[in-house]
Structure I
Amino acid sequence: MIIVTNVAFVMLGVAAVLTLLRLFRGPSLADRMVALDTLLFIGAAAIGTYVTRTGNTVFAPVIVVIALVAFVGTVVVARAIEEESAG
């Protein structure tokens, strides 16, 4: 199990670095929001991998909070983009 979680952490790290590149280079606000959303879910996956590796479920509720924050943030930015393009 240690090898599998190590591989998962490496893959999540690579994904996070690539997502950070998109976050800083993204030409539009929508691109940056998608990158930020992806980064939040990568963090949630990393916490889930940690919980799986250690069996310590103390951080499991944090995954739910991260998902809710990502969802609310996406809705707020989507509404802002919609209002900007309409008016």
Structure II
Amino acid sequence: MKTTIEIEIDNLKCGGCENSILKGLTAIPDVEQVVVDQEKQSVRFLGEPTIREAVAIKLKSMGYPEKGSLKGLDAGLANAKSYVSCAIGRMT
């Protein structure tokens, strides 16, 4: 049964980030109604509970890992990726 799932993320800065996240997550089959909340630094979507891990992996690959999941160099690399994703989101 589909349910609303929320994931708190790091590195969400602006509308460019939001656009990239929306585009990336809507490309995942069975993910619906994606909402990016800049104020809460979170992503909400409708899907089966089993899809949560795939969404978290996609977010991490785009530079928006689950809040507190990365530290040190890995966190720095994710932040750098988020700047690239943000720039791409601003151009689309």
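Set I, II, criterion Rg/Rh (Cα atoms, Kirkwood Rh), for residues 25-64 alone: the highest-scoring structure is I. In this comparison of I, II, the computed figure 17, 38, 29, 12, 3, 0 for P(r) over Cα pairs in 10 Å bins from 0, in percent is attributed to I. If relative contact order in percent (Cα under 8 Å, 6 or more apart) comes out at 29 when worked out from the coordinates, which of I, II was used? Traced to structure I. With mean projected area of the Cα convex hull in nm², for residues 1-40 alone computed over the structures I, II, the top value is the one for II, the highest of the group. Ranked by mean count of other Cβ atoms within 10 Å over residues 9-16, structures I, II are led by II, which has the greatest value.
In this comparison of I, II, the computed figure -14500 for helix-only ellipticity at 222 nm (-39500 (n - 2.57) for each DSSP H run of 4 or more, over all residues; to 500) is attributed to II.
No value in this document is a laboratory result; all are computed from the given coordinates. Keep in mind that what you see is a predicted model, and the values were worked out from it rather than measured. Cβ atoms are built from the backbone, for glycine too; each structure is taken alone.
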